[in-house]
Structure 1
Amino acid sequence: MPQPPTFGKPMNSVAPFAHEALFYRGEDDFLAGTARFVADGVDSGEPVLVAVPEPSIALLRGQLGGRADQVHFINMTEAGRNPGRIIPGVLMAFSASAPQSRVRMVGEPVWPGRTELEYPACVQHEALINTAFEGRHGTLLCPYDAGALPEHVLEDARRTHPVVIDGSRRVASAWYTDPAGLADVYNVPLPPPPASAEEHNFSVGTLAHMRKLVSAYATWLRREQIEDLVLAVNELATNSILHASGRGKLRMWREGDTVVCEVSDSGRGFPPAFTGLSGFGIVMVNLLCDLVRTHTSHSGTTVRVYLGR
């Protein structure tokens with residue numbers, strides 16, 4: 001049985017918030033790295049969140065026994081399917097539920113099966129946690145399946161976490177990188193849309209017509225999904241009108257059962273922050289959609305949203 005790492009005061013003890021990566025290999029290693037962390041939080045009266053894939057939830061419940069009843073469990077493969085939803089919709093939401101307490105959270109945003117399309121948003125999410133939670137009180141432990149994930153994923157985990165736990169070793173990461181700089185590294189161009197994509201120009205006078213176009217195009221989605229997609233695209237288009245040249249371009253296509261809508265303009269895009277009113281628009285878009293990818297360059301910004309059945 002692997003020996004559990006020693007938890008306690010964060011190594012960056014000057015900061016009230018600790019963001020740590022846990023590299024595990026197999027179920028026993030996962031439990032050795034997480035169960036004690038969670039149990040200590042319960043025993044000390046801290047609110048505890050565990051957001052991991054469903055099989056790991058079952059493992060932890062069995063290991064924790066009666067303590068599991070005092071833990072808030074979330075299936076990350078559902079709640080965190082869109083990496084951009086994790087900070088506002090999972091971590092911030094839980095932290096806000098106990099504003100006077102130091103919170104303890106386990107969050108696994110990257111698991112085997114994450115697609116190449118999703119991965120850049122995962123790294124940006126992990127980097128921006130360090131900014132979004134700056135000054136808040138708590139600890140976030142992020143498990144990484146080191147036995148199944150590619151080495152480049154583990155390298156990025158070392159860049160996004162000030163502390164890395166590997167087996168019984170808990171060390172300050174020598175690779176930790178400035179969050180804004182690393183988020184910018186993954187500001188990568190998006191794959192080109194298919195030749196069959198519908199394309200429409202929009203401006204302030206055509207927003208209502210644009211909403212009708214989106215609604216008519218996404219007819220195979222459920223009604224509430226269509227409403228969510230229309231709201232998300234309208235928010236993106238409104239941002240283009242207000243903060244870019246007053247106009248933009250909408251493209252729509254289908255990938256299997258997923259509707260993809262892309263809004264592009266000549267502006268600099270949404271701010272990367274997940275806190276404050278300045279970032280509310282992109283937060284809302286992330287909460288509504290299955291995946292949101294953004295690319296900003298000297299020529300403008302493209303935001304692509306995915307919503308499927």
Structure 2
Amino acid sequence: MSEVKLAHREVKLAHRAEALLVRGVLGLLRNLAPATSARIAGGVARVLGPLIPVSKIADKNLRMAMPELDAAQRRKIIGEVWDNLGQTVAELTRIGELHQSESGPGYIVTGWEEHVAPALAKGGPAIFFTGHIGNWEIIPPAAFSRGVDIGFMYRAASNKLVDDIILRLREANFGRKIIMFAKGGAGARQAYAHLARGGHLGMLVDQKLDNGISVPLFGIPAMTASAMASFAIKFKCPVLPVHVVRIGPARLQVICDPPMTAPDTGGRDTDVAAMTAEMNRILERWIREKPGAWLWLHRRWPKALYK
């Protein structure tokens with residue numbers, strides 16, 4: 001057997017093992033009440049996560065973005081990051097059971113009637129943007145409950161088997177086909193067509209995109225996807241900033257901010273850059289309000305800064 005074929009076989013076996021582990025963990029969490037599973041998963045992740053090497057990336061990110069923090073403060077935030085991530089994974093297993101509620105498991109929504117409803121009442125396409133903050137997975141069901149169907153662009157898991165498990169889990173929870181567009185050329189074209197038909201599009205906009213444009217995030221140049229601004233300027237549609245704050249295990253708050261105003265100088269590239277920079281300023285404000293709620297675990301800034 002050639003080295004290439006052997007390596008491919010090893011990757012396939014590793015992916016199958018990973019998918020089996022993910023399926024088993026999700027199955028265990030699904031057998032518990034949402035708040036209980038979130039509490040357990042968050043606690044385990046808070047203990048084990050900081051021991052994983054990727055936490056060094058989070059520490060580096062925090063030192064660059066928020067240099068005013070000392071080591072103890074950074075460790076506390078990284079623990080909160082893992083806690084939130086563990087809870088988010090657990091909540092995903094039964095997210096279809098989390099409904100709007102003023103107390104107990106579920107979520108509350110603020111700003112919808114004030115900011116979102118008037119923008120959507122005009123008809124036509126609209127863009128919702130958010131980041132990996134709190135439990136971002138609750139945004140689609142919160143919108144569905146208000147009669148708004150959002151198609152989401154997402155970054156597919158590198159393991160196709162795991163990606164399929166997550167997509168099927170979402171659909172099983174929501175009891176419906178979920179409109180999802182994988183990031184990349186084909187997904188961008190599908191998202192464009194979705195907006196052209198008057199659809200609503202959700203975008204997670206806080207991850208590095210090597211072929212994006214460089215705009216500041218925490219004062220550091222960051223390669224950032226410009227698709228949101230490009231779509232908004234092309235379709236002249238409302239752009240609605242939404243993020244999620246965790247109140248407790250399986251207890252979430254969806255916060256809808258006022259719509260962004262798209263610049264209109266007549267220079268498309270200038271307008272796209274300005275709107276993308278404003279998008280990052282909004283993301284930074286959300287993150288600074290509750291740093292432990294954001295996923296600091298990926299290399300968000302240029303590679304040279306991580307050497």
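All of the numbers you see were taken from the coordinates with simple rules; none came from a lab. Since the model is a prediction, treat every value here as computed from it, not as a measurement. Cβ atoms are built from the backbone, for glycine too; each structure is taken alone.
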Which of 1, 2 leads on mean projected area of the Cα convex hull in nm², largest value: 2
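Between 1, 2, which one scores greatest on distance in nm of label points 7 Å out along Cα→Cβ at positions 112 and 136? Each step should come with its number before you reach the end.
Details: 1: 3.1; 2: 2.0.
Comparing 1, 2, the top value of distance in nm of label points 7 Å out along Cα→Cβ at positions 112 and 136 belongs to 1.
Given a value of 1.69 for Cα Rg over 2.2 N^0.38 Å, for residues 64-127 alone, point me to the structure among 1, 2 it was derived from. Spell out each step's value before the answer.
On the way: 1: 1.23; 2: 1.69.
Answer for the origin of the read-out: 2.
One of 1, 2 was used to compute helix-only ellipticity at 222 nm (-39500 (n - 2.57) for each DSSP H run of 4 or more, over all residues; to 500), and the answer was -15500. Which one was it?
On the way: 1: -11000; 2: -15500.
For helix-only ellipticity at 222 nm (-39500 (n - 2.57) for each DSSP H run of 4 or more, over all residues; to 500), the value -15500 is produced by structure 2.
For relative contact order in percent (Cα under 8 Å, 6 or more apart), find whichever of 1, 2 sits highest and give me its label. Intermediate values should be presented prior to the final figure.
Working: 1: 19; 2: 25.
Looking at the calculated values, the largest one is 2.
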